[in-house]
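A short reminder: the numbers here are calculations on the coordinates, not readings from a lab. Worth saying up front: this structure is predicted, and the values here are computed from it rather than measured. Cβ atoms are built from the backbone, for glycine too; each structure is taken alone.
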Structure 1
Amino acid sequence: MGLIGTLFIGLIVGAIARFLLPGEQKMGWILTCLLGVAGSIAAGAAGQMMGWYQAGEGAGWIASVVGAVVLLFVVQKVRSSPK
């Protein structure tokens, strides 16, 4: 698909994840895109480990959104932790 396509899909997946996660997430569209891409990669890797996907197959939209929601939640907790 290429880098531009991956970033575009990541932006969409990240935006969906931000919409689904309750509360306010204070981050820009670049971090949203990166979390979406990372969620897709994490979902693909987890699916391969569990035997749901073969190498080279896309993780799918639902798994990508779930991965992005988990990453968004973790980032939100790390950023709000007291220092």
Structure 2
Amino acid sequence: MVVGKTRTNVYLDTKLKEQAKEIYKHYGLSLSEAVNMFLAQSVFNRGLPFEVKIPNDKTLEAMKDVATGANYEDITLEELAK
């Protein structure tokens, strides 16, 4: 048994967990290490280590469009620079 550590069970969305593990792998982190970093930052910040906002109606509509592919237009970098 490792001193100073405790085992905790949490229920996670399976797909979300796997996606997060892939991201953490690029940083050389395990899921446990990433969760410990999150918890340490929560304690350090005395709250969530990031700002949580409720999206407004315009943002929600844009998120819906992205998910469904609606109102989508291909544009090149050259066209964007004009």
Using the calculated result 209 for volume of the Cα convex hull per residue in Å³, pick out the matching structure from 1, 2.
-> 2
Hey, helix-only ellipticity at 222 nm (-39500 (n - 2.57) for each DSSP H run of 4 or more, over all residues; to 500) derived from one of 1, 2 reads -16500; which structure?
-> 2
Who wins on FRET efficiency 1/(1 + (r/R0)^6) of positions 18 and 50 (r between Cβ atoms, R0 = 25 Å, to 0.05) among 1, 2, i.e. which is largest?
-> 2
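Quick check for you: by mean count of other Cβ atoms within 10 Å over residues 34-41, which of 1, 2 is greatest?
1
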